[in-house]
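Multiple structures are listed underneath, in structure tokens.
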Structure P
Amino acid sequence: MPQAAPKHVAFVSLGCAKNTVDSEKMLGQLAQAGCILVADEAQADVVVVNTCGFLEESRTEATDILRDLVKVKRNRSSKLNRIVVAGCLVQRDGEQISKTVSGIDALVGVNNRDDVVRAVLNRSRGRNKVDTFLGDYPPFVNIDTARLRITPRHWAYLRISEGCDQKCTFCTIPSIRGPMHCKPPEIILEEARELIADGAVELSLIGQDTSSYGDDSHSEQNSYAPGLAGLLRQLNELDGLSWIRLMYVYPSVFSDDMIDAIAECDKVVKYVDMPLQHINDKMLKAMHRRVDRKTTIDLLSRIKTRIPDVSLRTTLISGFPGETQAHHEELLDFIREFEFDALGVFAYSLEPDTPAGRMTDQIDDETKQRRRHELMVTQQDIAFKRAERRINQDFDVIVDTLPSDGMQQARHAGQAPEVDSVTLLRDTDHKPGTFTRVRCVGREDYDLLAVPTTISLPTLSSQVTPSSQTTPSSQTTPSQA
């Protein structure tokens, strides 16, 4: 019998960094199965959409994309004949998705990620019209080796845990991703070495709650007494790695040992991403954040004191049920007082299956959006002032892109990939992944403008080669608000 032609597969990845890792693993599995991966959905036999189901906005985005794909599939001139939906939205809503969007062919939940090949190749023997791969939470974290990465080669996400036990009242993660469970450190180190061998010099550690790493109450085998601090110290010993970045730490379990590990480990950048959500005691209690204002401020003060030049990033929620104007003003004052290096704000999204979704004192959308805007404008002023204070300072950056229109994008240690501002380099032509020393000469909105700290003089003739170097002018470019 003639062998079937390989499937041409296009892939759409939505959502957070954890979803990115899942997408990369699925892409690797599809490539190993002989599928031909294509960027253009018009050239695909199958399209896989890895969805986010965390907020209403993300669910709407996924649904709109799926409806558009169904239209393409039903076009007689289209090659597309199969749509596979994977990820958090499937785990959350199950077969309801195929009722909401008619024309879907297969569903793959987050706990059945490794069934994506069967879903794409239609090898399921189920009787349902829609092939469904939807299971319960596994007592382990999926292994993320052999990924086909969609991030640049020189940096990658490294997942250290899955799920969460914090039970914040607004959050759907425990119902989607399950309880907290950790990868054993030897598996994490193995994955890190694979990523380094593939060219990564910067690794961002991710999980729903990285600060609880090692505290796996659901599996004694995966518990790790040294915790996150011990893991950071082990990763710090790896050859070929320059930067280790810590994301998504939880304030109530962020210990002094973790602070010391960040301060002491030379490869761990002095950067802490700590979603705080609010500062008012009543709001923190209603959110079930397990911290109060005093504890939060004491923790932030210890971090700033014990990690010199640390960059602090946080996220906040505006318009949580029961939030008064006074609570909002307290949050504004808190932002002004602490001057975070980076800050994001989400307007509260009502999730019906959460405790917060059942609270009676919901805030209207107009108020939520107005408060969000006020928080962001307050942070914008701080961010612009912080950027201007960097003018005339020298610092190291990692180059992210090839030159385009005379500019290259780069990042200093306080700028995480994909979520923070960038440093725009002039007069450089570095290979992505290169570290170089630059001087800030201005800003463009949130982004910094920088030039090399030294620029060689041009050669005057074939017989004369300059032996000296000049330092670029410290004149700043015009600031833009």
Structure Q
Amino acid sequence: MHIHILGICGTFMGGVAALAREAGHRVTGCDAGVYPPMSDQLRALGIELIEGYGVEQVALKPDLFVIGNVVSRGNPLMEAILDAGLRYTSGPQWLSEHVLQGRHVLAVAGTHGKTTTTSMLAWVLEAAGLQPGFLVGGVPQNFGVSARLGRTDEAVRPATGHPFVIEADEYDTAFFDKRSKFVHYRPRTAVLNNLEFDHADIFADLAAIETQFHHLVRTVPASGRLVVNAREEALERVLARGCWSDVARFGVRGDVPGLRARGEPHAFDVLKAGVLVGRVEWALLGEHNQMNALAAIAAAEHVGVAPQVACEALARFDNVKRRMETKGEVRGITVYDDFAHHPTAIRTTVDGLRRKVGPDARILAVFEPRSNTMKLGTMKAQLPWSLEDADLAFCHSGGLGWDAHEALVEMGERAVVADTIEAIVAKVVKVAKPGDHILCMSNGGFGGIHAKLLAALG
């Protein structure tokens, strides 16, 4: 089959393209911005890329157009596809029908930690010899790729299918399918990692997102498993709407059924109903990663991986690119990169670094409110709370429709605002001193600020 993918350079659609190519399909694609590193990865797989959405691409005559959710009505190529009555589908739908069918799907959902937990789970299954397929919204450093088919041979196929681990996003599927992506995946094991309000551009409130999560719950079979964060009231409300599967909770308190951690996030025992079942010692920081680990352990157990084996695998987990990734050090000043953008994620990321460097080292938090939710200003009031553990905060305010100075006013002189990358770099360099830790946070490229900071500091 020849498929032509619209919006191919997004992380998810790029992963779909890689899986389709590995499965033997001819894959071409287009995007408004065909740029590295995704463009290099796709071309290395033999995928032809076209810049822009020109109507002449209809002449490629693929068997099917696969449409990414960045494409909307008015897109010239999409309009031509509709006018000609050509076959098209969404990325999640194509994935469901051509990759996930017949597999034991382990889907990782949640407002935060999806990419990291999906990567942890895939690595645990790999270390246990299960050779899982996976699709992750990042690059797990244990694998070096964001997607692969994994083991598919029928001769030794388990009763429920070979495992496939997928990051399960609640964002909408396509302009013609406003359901969350994850309702297409039909998981046998579903991780509900946490649930907060996000994606203010498509969801009116938290209740609307809870409804989508319950749609996911409805697709899990009775023989399946829901792996649920026991500390999330929103998830309890989701389950109260109806639950037809086994529920394994993590992050529980005391000796109640479920998994809990005992110890610091970098070195902790894992207990199940109060009984020690393993220990994790690793380089990752923050309580959020400790919780992510518990979720991965509980999900892996559903496909037969003992908690002890999972813990041993996590000790060798190398994290995901752009998750507290050290970009360099100059004059005793360390620069980090992290994907955090939601206030809760910013707070937990800063907290994780604070636990690592101690109370006396200075943390300079450099961030841009780049997600659609943050651009709308929906959570601007939470920013001072999210930055409490930082000594100084530098906000890139370019492109915002709200006043960042006003949102950060309660931080006083600890907060600095500038509307260009160059101005942010200059302000950081002016105050940085040996021993400082500069934490850059964004869900985008942040204008290459990490390299610019390192160059300016040198």
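Bear in mind that the values in this text are calculations on the coordinates, not laboratory data. Bear in mind that the values here come from a model prediction, so they are computed numbers and not experimental data. Cβ atoms are built from the backbone, for glycine too; each structure is taken alone.
Structures P, Q were shown, and Cα Rg over 2.2 N^0.38 Å at 1.05 was computed from P. When mean count of other Cβ atoms within 10 Å over residues 73-80 is worked out for each of P, Q, structure Q gives the greatest result. Taking distance in nm of label points 7 Å out along Cα→Cβ at positions 65 and 353 for each of P, Q, which is largest? With respect to distance in nm of label points 7 Å out along Cα→Cβ at positions 65 and 353, the highest-scoring structure among P, Q is Q.
Here Cα extents along the principal axes in Å, for residues 105-304 alone was calculated and came to 45, 43, 31; which of the structures P, Q was it taken from? That value comes from structure Q.
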